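What follows are several structures.
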Structure P
Amino acid sequence: MQAFAYAKPATTAEATRAAAADGAKLLAGGQTLLSSMKLGLAAPESLVDLAGLPSLKGISVSGGVLRIGAMCTHAAVAASAEVQAAIPALADLAGKIGDRQVRNRGTLGGSLANNDPAACYPAAVLGLGATVHTDRRDISADDFFTGMFETALAEGELITAVSFPVPVRAGWQKFKQPASRFSIVGVFVSQGPQGVRVAVTGAGACVFRASGLEALLAADLPRSWSAAALAGASVSADGFNTDLHGSAEYRAALVPVLAARALASSPG
């Protein structure tokens, strides 16, 4: 691993100043960045460690909104009584990310900033219509994820928290890669203040909404919230990933199946 400078700021303002330096990278859980550095795929001149910022670690519920600090680990989200009560599907998702080491080191903000095509958290953020808060602005989930490992974040912009509207109901299902536990395909469904939302991860270049499935569920809502609404549904494989774990067509076939299972896990 190459030489680099290291800073551990005590305030968000200090972190923002340090992140503005040329060649600086923000360090959250380090699950992707440190591995990339070891492989020579990333060579930052300095690391700005966010672990010393307690203001980024809180979890609270107020006014129908669940707010989670960016430096909350996956394990903390999964174990939070507030998350379990407000959005059980989100706690379930966090508790199934990676293994115990990953869950105790990886963070919500780090996962979103990295935006791995197969990461789980982006599906919850997009599937719940969340808002990503930074040290500069608020970014809606629909505007945040822009491409493979790409987001709307500017260079040095720091995620501070994420606000999730508490839904009427929500569910999550993933078909995981057994070694990494990343999603070969994962689907998050919800009915909440922003209507019906279905978000898919693992299938494309980055997380996306399955608008066709959303329309089927929305049309069924006056009667029920049921997997029966997706009977016979399909999605196009255009633009889907193909790799050793599954073809584009295989992933496309999984999407409505997992959406139906997610619905079954969130009864109306």
Structure Q
Amino acid sequence: MKKRIAFLASEVKVAQTARDILVAKYGNVAPRDADVVVALGGDGFMLHTLYNVQHLDTPVYGMNRGTIGFLMNEYHEDDLMARLEDAEEEVINPLAMQAMDQSGKLHQALAINEVSLLRAGPQAARLKISVDGRVRMAELVCDGALLATPAGSTAYNYSAHGPIVPIGADVLALTPIAAFRPRRWRGALLPKMAKVRFDVVEADKRPVIVAADSVSFPDIDWVEIRSEPTIAHRILFDPGHGLEERLISEQFT
């Protein structure tokens, strides 16, 4: 049976051109009527698409019309129906974040890759870290810290010298960014269902911004993060090129 496809594309010209070609070749339906959503762009657009269709429980197959394309498949115009039939599915759960700013306003967001805290001024941030209600580090002096999912462990987390986590591992990577004290602290691996809290010490003097993937909020007082098992993002990959293989390959490049 022919799959009904919703083609979505980023605003860049190469992605829009690809969408026009594919729509003419395979047809197009609205995302709510689709059996599969095909996202054309880079990793940022893929994350944007996953957020927008998460209420539909529809798998998303990405084709790279961006730069890195870690979450994407190679772009080819031919044999798309066969590729979709043969595709392997990965299911990932996002992180749910809530953060209180210094004015008392509560912010909430989801992150597929990571939640990161970053200093917003010339002075280093001072963070208190608690896991499941127990203080594990009274003070981390740093440029910031992040909590990453396995899917996001090769993104900002890897650039901050955090570990690459296998996609099937029920763990999260807690990674400091330019840790000054404890000097060169490398972070920790935590159970997937752990609740992690960051309290910003001297938040008025040492302002901190929090970002859940691309959504950010300034002047944060505290942040709580946990995995959200009730939300499942379904991502399709060509056989032999799924997230697990990519995570392994990344460590040997």
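Numbers at a glance
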item	result
Structure from which 0.85 was derived, FRET efficiency 1/(1 + (r/R0)^6) of positions 134 and 206 (r between Cβ atoms, R0 = 25 Å, to 0.05), options P, Q	P
Highest-scoring label, criterion being distance in nm of label points 7 Å out along Cα→Cβ at positions 110 and 198, among P, Q	P
Of the structures P, Q, the one that -5000 was derived from, the read-out being helix-only ellipticity at 222 nm (-39500 (n - 2.57) for each DSSP H run of 4 or more, over all residues; to 500)	Q
Which entry (P, Q) yields the derived value 5.7 for distance in nm of label points 7 Å out along Cα→Cβ at positions 86 and 102	Q
Per relative contact order in percent (Cα under 8 Å, 6 or more apart), the highest-valued of structures P, Q	Q
Origin of the derived value 3.5 (distance in nm of label points 7 Å out along Cα→Cβ at positions 30 and 70; candidates P, Q)	Q
Ranking P, Q by distance in nm of label points 7 Å out along Cα→Cβ at positions 54 and 238, the structure that comes out highest	P
Source structure (of P, Q) for log10 I(q)/I(0) by the Debye sum over Cα atoms at q = 0.15, 0.17 Å⁻¹, computed value -1.07, -1.33	P
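Rule-based calculations on the coordinates, nothing more; no lab input. These figures come from a predicted structure and were not determined experimentally. Cβ atoms are built from the backbone, for glycine too; each structure is taken alone.
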